[in-house]
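Just below sit the structures, each encoded as structure tokens.
Derivation of every value follows stated rules applied to the coordinates shown; laboratory data play no part. Since the structure is predicted, the reported quantities are computational estimates derived from the model, not experimental observations.
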Structure 1
């Protein structure tokens, strides 16, 4: 039975690549669920043994449930046990650094290293311009500004309209990037840039990386807005609640409905004179006992 488990484990490892993950917990959890789907009788103890630990060692289960971090030593043990080598091994070890790092600047640096490894594994999987688009806060903002009727869309006009400082060379590079991505174009008749295309198309591989980077930047901008922008034109609200984890899907649904309503309001407006950022987020401070 042990040999059969190992053969099934190898098959799972071959089809579930760590390169598609930004969380070692999610990676290990999917490995276990995939193995359990192939071999219904497999247990967490069996899984632990297959990953190079003893059956009595519950480290992996605690890692998956968020009660313990994965160390580099443990990650190396896993790599050796299930044959993760080369670039994928480097990625998993770097993923440990990324998930465990708490200093924002270092975490961002590690994130960029993950992107490079991902691109190295499959140059076609990542569109560098898509990564650039989500990597700086101002690219989506400048794109949205193209809808403003009275905006001077020259670099100087964009710089003057922004409440946050941005160099002219950054604006020029942004305009070029947005043109290259096909989301804005220069209208010779209007003598200004206008929006073109609806969305930035990304594949499954790029989504998690790009969106993570985008939200990190927008949260930073929200923090900066507290002191940079007068309270008369910005709103900061927060609430801390004690709820069962089962209530989170309902809250997420309400948040989605709210954002849909905001988009409806935008579409109903006859004038577009300013660009606003609206962030909503929910996250746990405590660990649920059932985890």
Structure 2
């Protein structure tokens, strides 16, 4: 088992240690971070932190949490293909890619590091070229070197690359839709990381980013639509936030779904049977089906079949 230590370099000075941690790392409350600081588990520049200490530019914050049991995850990672430079994996839902919050050893990164992916030896250098949310399944591309990671990242973000997802949504979707606009967060919103999509961001929009997605309807049934979504930009929560803002939330999505209070109950481990009925699935119905790009004058293509749990809902 790997030992967890996290390090952060301050790039937004002026806040106290306590306020900085509580604002940036919201998986723990302000009082929770205060307890961690008082226990000596937070260091600033290798010295025990004071909660009221004002942080300066490039201060180094180290956090050494007490090891504790992590939530259960889905360990069923499959190898799609392996080349001299890459490994393409089919990541299951309910598996984080990177350590964050309460997840460390139960992540794709740690599984690769410790040799817990069937058919692969432990990896010292892990470069995840593509990343997926914990509940999203599908293709994840792992590079075997920093050089391959850089080249692949540039290639995947090129206009000639293909990043195709399959997504099941609430509602009757048009046959075809080009969603081009901006994604942003708003001040004082209930869920800190939730984004909105629209043609023009409002004056108070935080970190607006351009975003473009092409949607094609594959099937419709029972008030649901199964879509193909092709990314032209790669923004955080791009598909989920775009569809929710258009009025077609992703089935099973706790943040962008029919009721955002479900997410608040989810993080408190207090989902009700009514919540589960609304969600329809215990994961968001979003799957990274295909990545295709040009690399070293060769065309690379990796495909992960859509899970039955998504397609079965529209066949009922």
Structure 3
């Protein structure tokens, strides 16, 4: 661009992990344009965490009815859309829209420059995939793994949840994900919790709305561990901020632990960690997909990761 963008809009579909993999791009934009107004249109409530951290200024849900008009050809746009995109300098469109109907419609409302990218990372880590077009366009000078520096008010929410936890080093376990194919067996996680307890840790479980079967199974077992189920994202973030370690599958919560900065183990099965793993040296990836990845071998790798 010939001038610094004053009003930036980034559009991103997907769930929690998808949005968090876009965070390095947003963090780089905020660093390069501290005075600019950055808005995000997305499904993910994680964007409100980015707003709390001061990375973005505004969040609007992609579920809002008016945004559906963007995907219709020859649309008669609402006043809301015209006002929303008016005076925008830069639109970053990472929506799944192969024909770019949404981009064509937005061009009617403003004279912004556009960065357009289909949201399917290939041949490089996803967090780099979404940031690199901004570097190539000269909008940012570099990009690095993002860290979500959340306010103390969110951390206090975690303190309240964890205050009655048994003594020991707090160890968060999220045994679910958005797909059963990604999940390490619940029985393995319970065995791991027993091992951790014997080593002086205080393990506890987190489950979300996509983990209802796992929640039911945990409730049916007399395992003795605290279970936090379907908490708001701010509360989960607060819990993670007050935890010393984390382990989970390829899930949005694992990505959240990654950007909060907790030493983490990410268990990857069918998905490719070279693309989808959370970035950062504090995240150790362990494969559960290898035919030789027996429970014992995985436990050994987990133990090595925390001993490193």
### Message
Given -5500 as the derived value for helix-only ellipticity at 222 nm (-39500 (n - 2.57) for each DSSP H run of 4 or more, over all residues; to 500), which of the supplied structures 1, 2, 3 does it correspond to?
### Response
2
### Query
Just checking, which of 1, 2, 3 has the largest value of volume of the Cα convex hull per residue in Å³?
1
